[in-house]
Every structure is written in C-alpha cells, then in structure tokens.
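Every read-out reported here was derived from the displayed coordinates using simple, explicitly stated rules and does not represent laboratory data. The shown structure was predicted, so the numbers you read here are calculated from the model rather than taken from an experiment. Cβ atoms are built from the backbone, for glycine too; each structure is taken alone.
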Structure P
Amino acid sequence: MNNQRFLVNPLQLSQEKSLKTLVENRTIYNLNHCELNLFETYESTKMVPLKFNDLVVTSMLRGKKVMHLFDDPEFEYLPGETVIVPSNVEMKIDFPEASKNNPTQCLALAIDQDKIAEILNFLNEQYPKEGNNMFWQLNYQNYFFYNNVEMAATINKLIKECMSTSITKDILADLTLKELLIRIIQTQTVKSLDEGKFHEINNPITEVTEYIKQNLKENMSLKTLSEKACMSTTSFYRFFKRELGMSPIEYILNEKIKCAKNLLKNPTLQINEVCYLAGFEDANYFIRLFKKHEGITPKQYQLLFIN
C-alpha cells in the first residue's frame, strides 16, 4: 500500500473552560443525514470504548491513538489516516501519548444508514459498473486506509459544511456525502488491488492494473490498456477513473514511484539506475516527480535506509 498520507486540517482546540472531560471530550454538529463529532483527549489512557448507531467515518486530525477493532491486531492510528466502522460495532481506543500539551483530535462522521443506501442505489442506477453482478458498495473488511489528496479535500469540505451556519448547509452536505462515499469506495479498491485482495469477478481492472505493474519499463499507451480491457479508449478512460478515482496515467506514475521507493531501499543502487528500473527515461523528471510525491528527493529517501 502507498505510504503517502494527506492530512485533514486540524481544527481549533476547545477552550479549557469548556471541556467536560479530559478523555474524548465531544463536540457535536447535527445535520439532516449526518452527525459530525469532534473528539479531543488530554490525558493518557487505555481501552476507552466508543460505539455509534450508524456507520461512522473517522479521521485523525492530530496526535496518535491505538485502535482495537473487531478481532484484528491493534494498530496505530495517525493523522492522514481514515477508519470506517459499521453501525453498532464497538471500538476500544488507547491514547498512549495524549497530554494537555499534546492532545489528540479526531473526527467521527456518523452517516444515516438510509442515506448511505440512497446514495449507493443512485450510483448503481445512474453509473452502473462494468460487467454482471458488480455494484457500488462499501467494503467493511477494508476499513483502514491512508487519505489521498481527494479524500482529504472531501473530508475538509464536509467539515466546513457541518460547521456552517448557512441555510443551505444540509443540501451542500448531502452532495459532499455522495462524493465522500465515492472517494472511500475508490480508495478501498486501490488498496485491495495493492494487497492482491480485489475479488470482483470479470472486472477488467484487475488484469489492467496487473499488466501495468508488470510492464513499468514499457511505454504503455491508453490504446494498449483499453485493448487489454476490451473497451474503446473513451469508455476505458471513464471506467478506470470511476473505479480508482484517478486516470490511467496517474496510476502508472504512482506505481512507478512505489517501485522506485522499493528500489531505493537498496543503498548500492545509483539514482540513475533506480530511475531506469522504475520505468522513467529522464532522471531530472524522476527526481522532480519523486519530490512532489514524497516531499524529499530520491537520494534523501535512500539515505533513510542506511544504518
């Protein structure tokens, strides 16, 4: 899975006088079809229970939690990451580093189940997926993922609408909820493909993305990829972007960067070698693109793995 995380903007912390508790102090903003909860914790504690009656989309804003969810191993939960939890499922949360000087802050967006069903029905009717028995749906087993730039922007937009005093905030929030569910499903699909856990039968996205991963050094055109999917180039482009939330070219570049990051863990490889092996023809372009994606140059990244 890509390790790049895009942050949701932290919100202003509550005034000390308004705190009702130092553990998961809760501020609520109610809308017609969703409820935005902001949680702040100011002291270290363990195994704090939390449960919602509706599906909840949570995203870390600041600090660190350790999540205990389902029967899976515990995991660290950091800014730039999102967890979705089905209705009536209890989370247990540790706050190992929380203090008055280092509080945690997390949002939890509870979404009405009927609204989720309405949005999914709309997508399946108006934008049906390719092939038989394939539908827009949330994957509750794939519940933890890193925010991409679109996911972070959508969550920021929804926070703004929830906290707005405008008379149109419910209408705008409903539109943003639709966008959020699309972004979540697309992000889940990308993660499932990365982990080899995508199991939609007869969906050409698996064959195409596997072909891309195996041929990074080749010059892959939209025509070549669309032929792999047995589609016209126009239909394939729409299909690919709808499934993954990015264009085929964006996906190819992301895969090349991931390949380069793996190669850079070998300190004996020169940057020019990594550039070529990852499928880039121009080293200067590779360095610029890598820095744009990762925030540091390939050489700086490589040095992280030298003992």
Structure Q
Amino acid sequence: MSFHPRMYASVHGFQPLHRLRSLDLGQMAVDYWHVQCETQAGGRYVSMHPRFVLLLDGRKLSLARNRHDIPRPCAAAYIPAGLELWGQTNRPGPLRHLDIHLPLKRLKELTGHGVPLDRPVFLPDLEGLDALAQVLIGECRAPSRARRHAAMLAQALILEVLHRSPPVAGTATNNGTARPGPWLTILRAHVFENMDRRIPVERLAELAGMSRTHFNRIFRHETGLSPYQWVMDIRIGHAKALLRKGVPFVEVASITGFADQAHFNRAFKAATGLAPGLWIKEHTGTAPDPNLQDNRS
C-alpha cells in the first residue's frame, strides 16, 4: 500500500528547475527537489507526518520554530509531525534537497524504543551523508525494481540523522558510555543478509552515510571494535547457533562466509579458544557426529 504524505507550505522565491521526482516505497515516500532560489527565499512549513530533509551541494537552510526565534543554519533536519517551521535559504542560486516522509508508526518501528521523536534535529553539515543521499537521488531519477535497496538507503539516512542529534538525558548506559547508534541496526541486517560473501568496510561506511575514515573512528567509539572484528563476531555467533543445530561444518563455513572449512576452523578457534568439535562437546555435552565434521577439528 502506498503512503501519501500530507504537508502544507507557504513559500516564496523558489522556481522549479526540474519537475519533482518522487519515489514510492510503500510505507515511505522520497521527494527530490531541484529549484532556483531568489535572495531570502523561504517560507513556512508543516507536515502531518515525520519528515527528514537533506540539502545537497553545501547548501543550508536557516530554520526556526517561529518568525521571532533565532534561526539555526542546517544541512539536514528531522522535523516531527505537526511541528511548524520557518525556513530561509542562506544564499540565492540553485538548490537541491531530498525529503523523506513516513508515518510515525513506521518511524517507531525503525528506531525502536528510547529514541526521542517528539523534538526536531538540526544538523549543521552532512558529514558524509551526501554520498548516501546522492545514491537515493539516483533512484528518484530512474526508479529501478530494487525498491528494497532504495528503502534501505532511506532508512540508513533516517537512522543516521537521528543518531547524530545532540544527546538527551537518560540515553547513557549504566557504565556511562553512549548507547550504540541506531544505524547499527541497518549494518547488522546487511551483515546477516550478506553473510555468505565478503563484506567490505567501504560498503558498511556507505550504508552508514560516512566516509571510511570517519566511519572507522565513529564505529570503534560506539562498539569498542573495529568493523572487521564486529562482523567476525556476528559470523562466529551465527556459526555457534548452526553448530548447536548439528549443521555440518562445511555448510557452516559456507553459510557464514569463510573461504573453506579450514579457514572456518582457524577463525573459530581464534575467537573461542576451541576448535569447533571441542566447542560442541563442551557446550552441548555430546561429541559431534564424525560424519559432519573434519576430524582435525
């Protein structure tokens, strides 16, 4: 079922350079705008649904809750449903921006509990999100049949904008460290969907909407692991679940993305301290079926 966003605006100083390009993703809608801005172009906006806005090409929009508030220059924003905002461009010229609309219920499903959705988020710059936005713009210009891929791109942008919002009281863990960013959900899903193949760090950084350098730094800060170690932990964790079910070692190696059984055996022992066969015996109380594994394990 298609989702049709409801938005009201009173704007001035904008002239379309190209027709609006829209992408229907079922429970999400993506709009790509390319307009010419006059000096002090702007207006008043309110949407009945949550909305995410990303401005491309280094452009910014000064946003305020009313005419008398001090405006905040931002390159990306999350705007809660029903919140009225006043906006004005920072300079005349062409402006490209991407809008993502979705129902609040769907947004809650994506973010889970503990993410505040009743306050706006204003980001002063994109910090790598523009690369991800450009890929999604390509889908708006020439929609493909890979709607699921486009939806994942939009979800990654949504989660990253919310993740970069200023911290809110009560979002720390018991040991005082920040909770991992919600964009990890997208990355974890990608790992499970592609576990049987190589998963390059560059791809993870792209999904997170960051440069590789920035991604490596943020990722280690959030998880305490390198991206490679994190992916390996997921692989080994899934391998343990398969071993408990009695899946043959060679199949486990293939499913979890190792080159062969020998490679799997080495990685598993390095991670757990035990060869797969000994691990099964210790954790299930039974010896593995010799027909299901390599006796060298």
Structure R
Amino acid sequence: MTTARTGRPYRGVFPVVPTIFDERGGLDLDGQRRAVDFMIDAGSDGLCILANFSEQFVLTDEERERVMDAVLDHVAGRVPVIVTTTHFATQVCAARSARAEAAGAAMVMVMPPYHGATIRIGEAGIYGFFQAVSDAIAIPIMIQDAPVAGTPLSAGFLARMAGEIANVAYFKIEVPMAAAKLRELIAQGGEAIEGPWDGEEAITLMADLDAGATGAMTGGGYPDGIRRILDAYVAGDREGALTAYERWLPLINYENRQCGLAACKALMREGGVIAAETVRAPLRPLDGATRAGLIEVARRLDPLVLRWGR
C-alpha cells in the first residue's frame, strides 16, 4: 500500500478507529491494537479515535483514557492520530483536548456544544467555546459539522473562526450538500482553511474532492479502497478516481445506509482482525441478513480487511 502522508497540512485518508469490545462488552485492548495495525497496513494516512463511529458515547471517562493511551502508545508516531474530545462543557472539552495533546495527539476533533433539542448555543457561545479550547492547546482543531448536533454552522461563521481563532484550521463537513458548503468555506476562509475534509463514510467523496476537499474521514473497514479513489484524484487522474469510486460505492453505500458503525467491526471480525464484533447496548448488532449482504458486497472487492488476519 502507498506510504502514508504524515506532515502538516494533514491530508489523505484518516478513518475512524472502532472501539473494540470483547464478547461481554469489556474493552479488548489487544484487539484494539490489532485493529490499528490493520488500518495502518491498509494505507491509512492517519487515524481518528473516540469519534461517534468509535462509540465514544458508550465509554466511561476512564475507558476513554485507556483507549487513547493504548492507541497512541501503540501507533508510536507511525501515523498522526486525531483524538475526538467533544463535550458540551467548555472546561471539560478544553481539558480533554489538553490531555490528548500531552498524550501525543496530532489534532483534536470537536463538535459544537449541543444537548438535545431545547438547549441550543448561539454563535457567540460557540465562538467562545472554540476559543477556550484553542487557548488550552497548541495543536489543530477540526470542527465536525454533522447533522447529529442539529447546530447550524454557516460557512461564513466557520471561516471567521478559522481566521480569528489560532488553532481552528480543519473542518469535517458532513451536512447535506456538503460539496457546496466546502466550496463556500474555502472561498471565504482562504488560507485559514488548512484542511477542508469529507466525512460520512465517503458517500459524497467525489463531489467533495471536486469542491476542494483534501482529506477524508471514513469508516475503518477498507482504507485501501478509499485510498484508491483519493490517490488517483490527487495524482490528477480524475477518470481513474471516478472508476475507483464507482467500484467501491456499493460498499460505501451499504455501510452508510444499512449498517452504520457496526460495518467496520463485522468486516474486521470476518477477516480475523478482531475476535468479536460487539457493540454496546443499547446499540444492537447487525441482523444476520444485513451482515451477510455486507460481506457479500465486500468480497466482490477483495479488501485487505477480509485477508489481513487469515
């Protein structure tokens, strides 16, 4: 697999690492290390841990620390690692971010503060939140702009924060019509936008690359497939990128629309990367028919994940 790109500006494929549990739902740190090794072998330019697709919302604070330390120690600088430090409380998010930097994180990813449908924070509060997080660290902040927050973040507001808040420099855009928003963000933010990135399992990757995206944060099951798309595009071979995108899109779609975060674990379990594909309650495992469909689509592509642990 092509060598990872490791220096700033961070570019390329930075998939989300699943949090690995044993059959009883406890942390499986040996399995966690194997998942990381597979993802690096599959061509990941970097990794992201403790994200929503890592089931960060089912982890205790102590478990978050254990996973972060285990991954960063095991990666040992082979690729840059983004640590998600999202929390509603400004003080907690800033402290988490400082702890991640001290442990060796290359970047933190943070959603705007949100809590349910009734507690909403306006632009002044969001600006102050990111200013405080930036003041606590010296590494880049990636703002995750995703529908789950239900928080409107205009391209103009994001560009203003990039221009005025020292460490706000990367943006993972996952909202509907992401490509149009990326274009507007880049046009308004200029050089302050160090990393305009694609997300949502790469289902909009080609449109987002055409809009100027320089990174993709996807699921962790097949970084080798996503690299085929992005590498061709970066090399100036748009036709080759389109061909690769068409080839891998059925699997991307199956993950995005049918399986969600459980897809990565099912693929890793099927290929012997991990021993169990447990998700924590109240999340439910994939039903048998959906899982079989996922594996069927994947086998037609022969991704490394189905061979790595065999």
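Summary table
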{"item": "Among P, Q, R, structure where distance in nm of label points 7 Å out along Cα→Cβ at positions 59 and 163 as derived comes to 3.6", "result": "R"}
{"item": "Structure from which 1.4 was derived, distance in nm of label points 7 Å out along Cα→Cβ at positions 35 and 75, options P, Q, R", "result": "R"}
